[in-house]
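S.K.: Below you'll find a set of structures to go through.
Since every read-out is calculated from the coordinates, none of them should be taken as a lab result. Just so we're clear, the structure is a prediction, and the values are computed from it rather than from any experiment. Cβ atoms are built from the backbone, for glycine too; each structure is taken alone.
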Structure P
């Protein structure tokens, strides 16, 4: 099966995760794709295929030449919560010409606002209809891995042990909470969860999520004088005290941010969910200190109304990486496919960051998909095909 066909099949599955859920995986619908991948792996000829109780798929292909190193490839099944991942209606724009893309509802994706389009001139693009996510993050990664391994099996070429792992709940920071490293014992490991196919990512954000709960006092509005305390209004006061220039829309490169991910409120109770992100560990700690200090300050003004809980999600793998052999091998594979490799600080995180924290060094490779977490998400068919070749070169590299 071609990578394009495989990808279009995978995006037909709604696999959105849910941060408010306390189950693993957070949504049962992720298991539908997991079971489909199990069937595919078995049909392709993997020697061992396991679906864990936590919804993680592990598939192992034994080495046909023990002289070759063992490799692991990881991608995630879930899609982000910012936009629906259900009933996706992808369409293909052949030979993108570098101009604005107009969607059925009249909205426009312009290379002026989304310069990643300029990397895809002449390519055939898979797009959404403008109402949902596409799911390139990270079903493009799954399609690339599966296609590369399938073609390796058919070719009969020499290779070491190959292990693939597909995780749920990466988008909510829980992708490898229950990851069994004994199922993923390899010499080199990679996530395939980035964008640019010439990039090997090994520097990512330090990340935490802050949950602020505000307790109000509700009473009939007609009898509210000196009694009512509106939790939603207190939430708006908190928002106004946050650094206005330290948001995702105002920052780039290695600049950190506070991202108001979600807000809910009534008069009686309100909640704010913030993402804290920074590449610099010291500044990351300062962000958490700022949030705790702001909570204390708000409670001085409104005693006992505010509580905060901050949970770390992942750390910058650059600070944890013991050696860069996996990075060097990936750059060699990229160069062998006619591209000049780069390493760019990624403004996000991957399962690889948390696997690195667990002791399994795991840099990130690209997928040829861009504008993740939004309705203008798209994939380049040619870049996905090139990534299949890059993954195959890595497997063949002795």
Structure Q
């Protein structure tokens, strides 16, 4: 009796399992053509037989959906079907044929230009609109280096001034030579480094005990606003500076040479946006000029307190127009001078960035000095809109 029951139980189990149908799955594989021209949701995967699939093709910027090909041919979007076999699909996208006109010649085509009447000479953003100064929206960007690259300073924007103009040395009793070596000036981590190194260095038989870098901008401007965000070196004896000179200066080795005139210093005019002496808790602003009527030397400057100049970024600025010139630290004016007809601040200027050693302003150099650096986050020049 027991044997008969066991047999019947086993028979029923056999019948039960033989009647249970195996669940089938199928593969859906989707290819985007061309690559990165769009996306499809849901993406490739495995689905149970009979599942309802609803595919949505989304084009990337500048593209539009065209069609499906492969196992299914269609132009429907969304595409709906039931999966009962493996499916291979190609989602095809095409570039939108945009109107290539650029009426204001700002580099952004009219079809996507949100500001179609931008005046010439200004930088614009990806929407074709002016890039305004963060402190004063009446100024917009006309030139900058954001240092978003690695290696030597951008040679299309900067010139290394390395020829000593003062009998084999530099003025003001300075104790460095300037080089164009990457050891003394380079870009990394989105910042420019000007590095001073203690080493014996020879230029045509003239030996100095320190090397550094002195950059001239290849861009020149007349009137506007300059902002330079930076950390300064902390070592005694370092003399960092952001400043400008008239493009008409006849100093040897500078970028502009005599292409825009041939006058000496100070007839060219000098604007010191930032200099720092032995006192690292001060920032100095200064103007130097030669009187255009009699050639007499004139100068005017002020200093302002600064905290953590080497450990924190500060913004050093110049605002210059026909009537006056202002020097600012962190957008606070601490020096103003009237721009009169007797001073030569009515010609184009270029920007200089350098770190000198010792001399009249750098003062006594730390005997244990090995190296130090100035770190520049950006240099920006703005013009009134």
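S.K.: semi-axes √(5λ) of the Cα gyration tensor in Å, for residues 134-285 alone computed as 46, 18, 14: which structure among P, Q?
M.R.: Working: P: 46, 18, 14; Q: 24, 20, 17.
Among P, Q, the structure yielding 46, 18, 14 for semi-axes √(5λ) of the Cα gyration tensor in Å, for residues 134-285 alone is P.
S.K.: Tell me which structure, out of P, Q, gives 0.00 once FRET efficiency 1/(1 + (r/R0)^6) of positions 110 and 278 (r between Cβ atoms, R0 = 25 Å, to 0.05) is calculated. Write out the running numbers ahead of the final one.
M.R.: Values: P: 0.25; Q: 0.00.
Source structure: Q.
S.K.: For structures P, Q, calculate distance in nm of label points 7 Å out along Cα→Cβ at positions 22 and 86 and state which one comes out highest. Present the calculation step by step, with values, prior to reporting the outcome.
M.R.: Details: P: 2.4; Q: 1.6.
Biggest value here belongs to P.
S.K.: Still on this structure, please answer the following. Figure out for me which of the structures P, Q the number 24 belongs to, where relative contact order in percent (Cα under 8 Å, 6 or more apart) was derived from the coordinates.
M.R.: Details: P: 24; Q: 16.
Of the structures listed, the value fits P.
S.K.: Of the structures labelled P, Q, one was used to calculate helix-only ellipticity at 222 nm (-39500 (n - 2.57) for each DSSP H run of 4 or more, over all residues; to 500), giving -1500. Name it.
M.R.: Numbers: P: -9000; Q: -1500.
Structure Q accounts for this read-out.
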